[in-house]
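K.L.:
The next part holds the structures, each set out as structure tokens.
What follows draws every value from the coordinates through simple rules; no lab data is involved. These figures come from a predicted structure and were not determined experimentally. Cβ atoms are built from the backbone, for glycine too; each structure is taken alone.
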Structure 1
């Protein structure tokens, strides 16, 4: 089985890759930086986890779609799609750059749609699969300085709702974790704890479409 992860990074991305990898999944990682992908691949291999990296600019939907097309043509057993990409460019609404806002939205939302459209056909054909989305608390209440991030996370949360409705009849479970706090090891927002929650959502196959992780 394969987990296709979009937006692999040192926090939630690697934690989820470890969690699923230790359960027998091969991890297919997509991110912009090829050097970092190679580092992650080496790090996971040292833990006995098979992983491969594919470099792509998620904000460039045409190039991103082409990379995904190659991946799904090569791998017909993608069991889980984990969309973990987002863009962080602080600015207030009156001061934000419109090109940056558009690029951020492409990374946070459009890329998720592109990824789903790439993998859903094989999941639908098998009547089995899981789509997991990394959300954020700015979808619910965004500081003025994080307007672009909030717009993106709100869009992703809305996408999760519509996807959950569409995919359920096909046997594909959709879920998102709305992380209302700073991801940091050793805290309530430890990436390993968030990865545990993603695994729970995968295993249950139904019920919750959203879980909020917030300050206790």
Structure 2
């Protein structure tokens, strides 16, 4: 089976971003005198965009649309300035990306992180890599697991669905791939557990980045 395009999720797949996400969210909670959360809790808060992250982090009585919007705005300001303090690629990811490029396999990113943050992380950690498309959360485009972002990537790159491998670390990612009609690989080094990937219908499970080469 020919694979000409690999679409990667970002957080929990290419990069371990949980440290900076947790620090940023805890910082804006602390300013308001609100309870903070552990890294482990943030692993379950992330995956559905910054708005949902903030909503989950706030005490339930404060989860009004107005409060969530205000805290999100403060989060984005803090996070974009501290985005790479603790973040790093997972072991083996730089080598995987380099090998895919060497083989002529195109790569794209589809993230629920806001667009500016997604682009900044790709510039910082993959400066020599030519991703065909880098998409984060953008106004008017529904978040994953809606398959719209995958459809847009396929249209931009002119890639048939049968030549795509979608790689992610969460049930949201596996649902996205299934809804888009593309093959999926769930990675077990990310923020969610193996069982979530299985229950969400992962086409393949991989424990190390180099194993993805065997699915091409």
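K.L.:
With log10 I(q)/I(0) by the Debye sum over Cα atoms at q = 0.15, 0.23 Å⁻¹, for residues 58-153 alone coming out at -0.63, -1.09, pick the structure among 1, 2 it was computed from.
P.N.:
1
K.L.:
Just checking, which of 1, 2 has the largest value of distance in nm of label points 7 Å out along Cα→Cβ at positions 42 and 170? Don't skip to the answer; put the middle values down first.
P.N.:
Details: 1: 3.8; 2: 1.4.
Checked 1, 2; max of distance in nm of label points 7 Å out along Cα→Cβ at positions 42 and 170 sits with 1.
K.L.:
Next question, about the same structure. Using FRET efficiency 1/(1 + (r/R0)^6) of positions 82 and 146 (r between Cβ atoms, R0 = 30 Å, to 0.05) for the comparison, can you identify which of 1, 2 gives the largest number? Don't skip to the end; give the middle numbers.
P.N.:
Working: 1: 0.85; 2: 0.55.
Going through 1, 2 one by one, FRET efficiency 1/(1 + (r/R0)^6) of positions 82 and 146 (r between Cβ atoms, R0 = 30 Å, to 0.05) peaks for structure 1.
K.L.:
A value of 20 was computed for relative contact order in percent (Cα under 8 Å, 6 or more apart); which of 1, 2 is the source structure? It would help to have the intermediate numbers written out before the result.
P.N.:
Numbers: 1: 20; 2: 26.
Going label by label, the one that fits is 1.
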